[in-house]
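Here, each number is a calculation from the coordinates, and none is a lab measurement. Just so it is clear, the structure is predicted and the values come from calculations on it, not from any experiment. Cβ atoms are built from the backbone, for glycine too; each structure is taken alone.
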Structure 1
Amino acid sequence: MSPFIPEELDSIAEIASEYCILSSDRVMERIRGIRELIDHISIVDMHRYLYDFSQYRPEEIHNTLMSFDVDADEAVNVIWVSDRKGIRVNHYKLLVTHFEDMYYAGCDDIWLTNDIISWIIEINHEEVLWFYSVR
């Protein structure tokens, strides 16, 4: 289980009013949609990039996350897969800025995606990141 509790974000002034907790139904809907996309889409229709950031400094992780073709102002869903919890952050850039407040290496597996699932960032507990972009 992840040590992260979404409500902990309330203590961070910059993000406290910029997120909402997703309902259990919405989390499961996101998980099903992401799994279906990853499992069934043709490799021709998807770009996949792999990063091992276990040795990255925080600014390198932020730079990597910001290098993806994701609008900095786009809302993003954050799913803690094994915990079946999720939040929606109003701006991708805000999530990147506070990434260390939401992800704990060694125990978290998280998925990030937009509402239409045109891109997915999958980060596992071993600090390996995959970026999927659907054409």
Structure 2
Amino acid sequence: MLVKPSEIKHQKQPCKNSCFAACIAMALGRPVKEVLVEMRTHGLHPPLFEREAWGYLVKYDVLPVNTTVLMKSFIEPDRINICTIIGSNGSLHACIIVIDSSDHVAYFYDPCKSDVIKYRADEIDVEFISIESLYDCSSFKAI
């Protein structure tokens, strides 16, 4: 189950290839080392690719929805968004962005950094490869 966007606790990735695992841990409100141990028991080893990371989330009733449409990325406000970007070393890197619609502040949770970074939502200057907005499946209702 997802934590509320306002309750995310920043976590650092324990090794250089564990950014997706750290983002998943933040989204689920679990320690990243615990998530890594569990992933390894299921045959998932960093570096994780999106498909593997999303499959792991679905086991916890979390549905990742890609919001990259026609080469434009949309960050959903008031939702946990796992974003894939080009890292400083040129490889793919995962981070979390949450935009608080009440004050238009974007909270950037980068597992490589020591703490969360705050921006005005209209000042985000990052080129995204993809963005996945996370939905708690328990919030969906049958039609």
Matching 26 (relative contact order in percent (Cα under 8 Å, 6 or more apart), computed) against labels 1, 2 points to structure 2
When 1, 2 are compared on distance in nm of label points 7 Å out along Cα→Cβ at positions 95 and 127, the highest value belongs to 1
One of 1, 2 was used to calculate mean count of other Cβ atoms within 10 Å over residues 15-22, yielding 15.9; that structure is 1
Highest-scoring structure on mean count of other Cβ atoms within 10 Å over residues 23-30 (candidates 1, 2) is 2
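Work out the source of -8000 here, i.e. which of 1, 2 gives that when helix-only ellipticity at 222 nm (-39500 (n - 2.57) for each DSSP H run of 4 or more, over all residues; to 500) is computed.
Answer by label: 1.
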Highest-scoring structure on volume of the Cα convex hull per residue in Å³, for residues 55-118 alone (candidates 1, 2) is 2
